[in-house]
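Readers should treat all values here as calculations from the given coordinates under stated rules, not as data from a laboratory. Note that this is a predicted model, so its numbers are computed, not measured. Cβ atoms are built from the backbone, for glycine too; each structure is taken alone.
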Structure P
Amino acid sequence: MRIRTLAGLLAIPAMGVFFAGCSGTTISNPHAAPRITVQPANQSVTTGQSASFSVTATGTAPLSYQWQKHGSAISGATSTTYTTPPTTSVDNGAQFDVVVSNSLGSVTSAAATLTVTAASPVKIATTSLPNGQVQVAYSATLQATGGTTPYTWSVASGSLPAGLSLGSTSGTISGTPTTAGQASFTTQLADSAGNKASAGFSIDITSATQGGAPFGHIIIVVEENTDYASVVGSSSAPYLNSLINQYGLATQYYANTHPSIGNYFMLTTGQILTNDDGQTPQSFPVSSDNVVRELLAAGKTWKGYAEDLPSVGYTGDSIGNYAVRHFPLAYLTDVQNDATQKQNLVPFTQFASDLSSSKLPNYSFVTPNLCNDAHDCSFSIADTWLHNNIDPLIKSPLFMKDGLLIIVFDESGGDNTHGGGRVVCALISGAVSKKAFQSTTLYQHQNTLRLTLEGLGVKTLPGSASSAPAMWEFFNITPP
């Protein structure tokens, strides 16, 4: 029998293991076939989008990858990830796997399923565009829904106003108009899947002095007895603050007096006239020059919309939640003594119908009732009222074309600075407001009276409005 020496034993390989001296240490064979540690996951996309699959594998390098669709190799798909071309409805339910290989073998992953759902139809959501003025910077962005982004915009027919262009990727119409007139055109929207939609628009470009009237419709809404600091930035006024953040705010605006009635007269006659809130149209008829007189002289239309007004043409005392002291137009003899003009004192319920039928007058004075103007109820209630009743105005084509909305408070709740305390005055124009503009100029109600009349092209200004500084700094507009 032959006996092997120790040296001979050390030289004998045994199943990939060798012995080192007498210590017994073992080292595993480093060569291994591929093994998948992270399988491709199912993916869901909408039509037109691409889907990406990935795999993680171990094994002796180098590893090679070949992605397959329904068991057939995909040309060029030879990395750890694979991204499909833009999908179609035919790709719904497709199975994708990957074969991982090296010199010692190969392994095929589990199949991942691709789910493709139909995208909602692409649609141009914008229904109207604001008008502009010659030599005043213009910008308006078209909005789209549905389809598959990214979108591409173009002008399909007609032409934009001279000086304006349409951004193909942003959908923004911008520039500085150079010529007055109306431009009609059709825009086309295409999504990444090739789906298309179109819509027609028109933009009126006016000269800076056309008709001497920067606005065609001015609406003033008067709220009650709330300090500036209780509104701006307050969580109880989310809607009004959203308007402030988008449009204009007079940060140094002060009421003229206490209590209410004198401030309302300043807004309409340019004078305080009385501080007796107990006066009624019968006990205190006002024959001073006023907003109605000058509007009529200039050929402009007007209405007073009062919430809870008992009837059309009512000039009586307060009743229920209607406070006549908050409705100054009812005191004017130009209204009281003229049967035709009295018909312009209407319940607020008519505001919505006039808006929907495009019959709003040039000048609208809006008085909410004692709860909805924050006099008797919290401002959160007043803010909700504004959202429900005034937001449709702001979004209307009529307003977007040539409207100005002024939301102002008659007086503060506990401040006497400059007579009536610091209050909010927000100025909103879809066409010409400077974005998120805040003024530090001192303004009061006589300034607002001047703006409401000059904004409609009226030249004669009642009372102290004639000497009050103008408020054109809030707008991208050439002052009249």
Structure Q
Amino acid sequence: MTQHRRKIHKTPHQVQPELTGGTITIERLAHGGYGVGYLDGLTVFVPRTAPGDSIDVRLTEYRRRYAFGEIQALHQASPYRVPAPCPLYEDCGGCHLQHLPYAHQLAHKTAQVQDAIARIGKLPDVPVAPMLENPQPFHYRNKVLYHYDAASGALGLVARRGSEILDMPHCLINDPRADAVMARLRTLTATQPALRRVLHQVQVQVGQRTGDVLVTVFVRAALSVALQRQLWDILHDLVTGLFLHVKARQTPALFEGITSPIAGAQVMHERVGPWLFRIEPQTFFQVNTVQMERLYALVQDAAALRGHEMVFDLYSGGGTIALTLAPHCATVHAVEVHRPATLLAMQQAAALGISNCQFRTGKVERIVQRYLAEGIRADVAVLDPPRPGCRPEALQALALMRVPRLVYVSCSPPTLARDLRLLHDFGYRTLGVQPVDMFSQTYHIECVATLHRS
């Protein structure tokens, strides 16, 4: 017989009043750039705080076991706290850690990787190296997406709170060439009502090694040929190529419609080490060119190739990792779910004269299971998944294949820790993790983990 739990009704005197705020001391930084403090036993996450800050906090959002809050007053500043160099830092959602000296940003990010692997992955003995610092912690971003607000005329980044667009003439983490493009577009937009009515977003991509610049203007409806010509006339001395993207539907996907060239080159190029890569408006490319070179060097070192190996490059994107590894091994099998990225990788390989890469489009877990069924075996597998990490089926297939060496590139320490635990259960040992500061002034962290089959 089914038993039903009796519902207990509390009197008003028995119901505990919900906390609204209080005074706390920030004890550490957590993933997301939040400072962590405790209010009557409740864990509270507060942005823009530093370990050692004593603050009055106003709770803004409750969860079952924790809450989020905002600073109401700073009673005692942390010895780590410094004035943020950006005047819009408190309002902008682009950066999270400008109030900390760069050396302390690195230390706290390293500690977050260690905490995730020990707490989420239950692997406290995995060695985590100190964060590989960015030699250029400002003005490093080679790609930026600006938003336009027709009501206010602001052309910039989304505010930290709400959906307001902050007009931003200068961004301290973006390549200055992007600021120059946006200054010209602000001038044109101010004088063209037809552009103001349809403008939605602007993407700027910069080849920091080559000087190439691609600009894509996102609009809600088609632009006249005359207005397209004006866009090119005002930007032609700053950009290599100019594109127009008419969004067919308002969805979270950035490219949801037709992209067509207005004028100039239809691709830009960027040099990574000895390689010259083609980049199109939709191409995924790491936003920090200097640190990308160092990241790929770490991957190559971790792969420890001797020239005879078969390598899997899983979640391969535009094939940059596959193509940098190809000269050092026998064959690379690259797998990517997005067909345009696969086609671009094939074009890259042809342009570079690389013939030992095979590119396939499909879900990684399905393709790897197919390789397993076909008897295709890898000596080394490189995994570079998006933020949600790898599907368990993909990791299980690699384990069944008994791939001796794995190199896992991650942009999310929590999902990296989860997947390292799963690989541990499948018989792999993590030799070490090297965090890389790819996204200075923000909470984001890139990592390279090296694993051997036990």
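Taking Cα Rg over 2.2 N^0.38 Å from the coordinates of each of P, Q, which one would give 1.59? Intermediate results must be reported in sequence, preceding the final value.
Values: P: 1.59; Q: 1.09.
The read-out was computed on structure P.
In terms of mean count of other Cβ atoms within 10 Å over residues 260-267, which of structures P, Q is highest?
P
Work out the source of 13 here, i.e. which of P, Q gives that when relative contact order in percent (Cα under 8 Å, 6 or more apart) is computed.
Considering all the candidates, the number was obtained from Q.
Comparing distance in nm of label points 7 Å out along Cα→Cβ at positions 36 and 292 across P, Q, which is largest? Walk me through the intermediate numbers first.
Details: P: 8.3; Q: 3.3.
When distance in nm of label points 7 Å out along Cα→Cβ at positions 36 and 292 is calculated for P, Q, structure P comes out on top.
Thinking of P, Q, which structure, once helix-only ellipticity at 222 nm (-39500 (n - 2.57) for each DSSP H run of 4 or more, over all residues; to 500) is computed, gives back -8000? Numbers along the way, then the final one.
Values: P: -4500; Q: -8000.
Of the options listed, only Q reproduces it.
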